[in-house]
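All of the numbers you see were taken from the coordinates with simple rules; none came from a lab. Predicted, not measured: the structure shown is a model, and the values here were computed from it. Cβ atoms are built from the backbone, for glycine too; each structure is taken alone.
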Structure 1
Amino acid sequence: MSNALKLSVPEGVPFIDYEREFDFPVADVFRAHKDPELIKQWLGPRGLKMDIDHYDFRTGGSYSYLHTGPDGVAYSFSGVFHTVRDNEFAVQTFEFGGYPDVVSIEFMTFEDLGGGRCKLIGHSVYPNQEARDGMAQSGMEGGMTEGYERLDELLAGARTA
């Protein structure tokens, strides 16, 4: 797959935008965001183990999980799903345990491009410029790129299975 992540970190505003096309239907990409067993197989950079405490991708649901690196260091993440419309849209909060009380709100739109392809469009809003800059400098772009490559691999394997 050769669909590149497009990440935009505009100067002077506390948000990050991203887009990523997939050579798979919206329903497949959405299901991979919804099903915790699939999430474990692609979310985050390669080499991290993911343990999910709970993951309820529905309006009013919530999530909590750990990513553990090969060095044994664990990173916790949690949030609430405020709005989820199947195969269309989701709004969630996102909090990294290493920076408690810094919560972002994320909007994800799943757009059908026709021909069995789709685009994921994201907009993440941070409480202040410092929090946004910290996220942008955290390795976010590399982690997202690897995660979406892993998602491509997962969906390609499902297609051939």
Structure 2
Amino acid sequence: MFSSIDSTVAAATQFLPTEYGYVALVLVFYCFLNFWMGFQVGAARKKYKVPYPTLYAVESENKEAKLFNCVQRGHQNSLELMPVFFMLMIVGGLKHPCVCAVLGSLFTVTRFFYFKGYATGDPQKRLTIGKYGFLALLGLMVCTISFGINQLRG
């Protein structure tokens, strides 16, 4: 059974650039960041007494609602961008694996600072370093466009 899986994986990966492994590793790195942010939201639920399934705390019911909501929003925003980030990394990395790996690493690091800034309770602090992640996404878009154009030219 495993030999057929191994041969299928080998056949599929023979068409990928060797450096595509960096793309895969950056994607896993982002997954670890996402898990960590999820744990931070769980800790904030305990600290600010926001029970499940409440997604956002209501300020009229909880005086620390804004603090919890900022932690929750920092994670939620990263979840909202995750499909776009993954798609751009996976597709753009087919032609530009090293560039995408660097841009993906930059995006992941800036998401950490975005979250940490947001979690302070002052949403403006998410943009101190976090704003540079959008430049990384723009670069990933350029790599994906380059891949698309290259495919159309055959």
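If helix-only ellipticity at 222 nm (-39500 (n - 2.57) for each DSSP H run of 4 or more, over all residues; to 500) is computed to be -8500, which of 1, 2 is the source? Can you show the working numbers first?
Numbers: 1: -8500; 2: -26000.
Only one of 1, 2 returns -8500 for helix-only ellipticity at 222 nm (-39500 (n - 2.57) for each DSSP H run of 4 or more, over all residues; to 500), namely 1.
With FRET efficiency 1/(1 + (r/R0)^6) of positions 15 and 55 (r between Cβ atoms, R0 = 35 Å, to 0.05) as the yardstick, tell me which of 1, 2 scores highest.
Numbers: 1: 0.90; 2: 0.25.
Looking at the calculated values, the largest one is 1.
By the measure volume of the Cα convex hull per residue in Å³, tell me the structure among 1, 2 with the highest figure. It would help to have the intermediate numbers written out before the result.
Numbers: 1: 112; 2: 135.
Biggest value here belongs to 2.
If you work out distance in nm of label points 7 Å out along Cα→Cβ at positions 47 and 119 for 1, 2, which one comes out largest?
Working: 1: 3.3; 2: 0.7.
For this comparison of distance in nm of label points 7 Å out along Cα→Cβ at positions 47 and 119, the top structure is 1.
For structures 1, 2, calculate FRET efficiency 1/(1 + (r/R0)^6) of positions 31 and 127 (r between Cβ atoms, R0 = 25 Å, to 0.05) and state which one comes out highest. List each step's numbers first, then the result.
Working: 1: 0.20; 2: 0.55.
Comparing 1, 2, the top value of FRET efficiency 1/(1 + (r/R0)^6) of positions 31 and 127 (r between Cβ atoms, R0 = 25 Å, to 0.05) belongs to 2.
With Kirkwood radius over Cα pairs in Å, for residues 71-134 alone as the yardstick, tell me which of 1, 2 scores highest.
On the way: 1: 13.5; 2: 12.0.
When Kirkwood radius over Cα pairs in Å, for residues 71-134 alone is computed for each of 1, 2, structure 1 gives the biggest number.
State the single structure among 1, 2 that was used to calculate distance in nm of label points 7 Å out along Cα→Cβ at positions 23 and 63, giving 2.5.
Details: 1: 2.5; 2: 5.2.
Going label by label, the one that fits is 1.
If distance in nm of label points 7 Å out along Cα→Cβ at positions 103 and 143 comes out at 1.9 when worked out from the coordinates, which of 1, 2 was used? Can you show the working numbers first?
Numbers: 1: 1.9; 2: 0.6.
Considering all the candidates, the number was obtained from 1.
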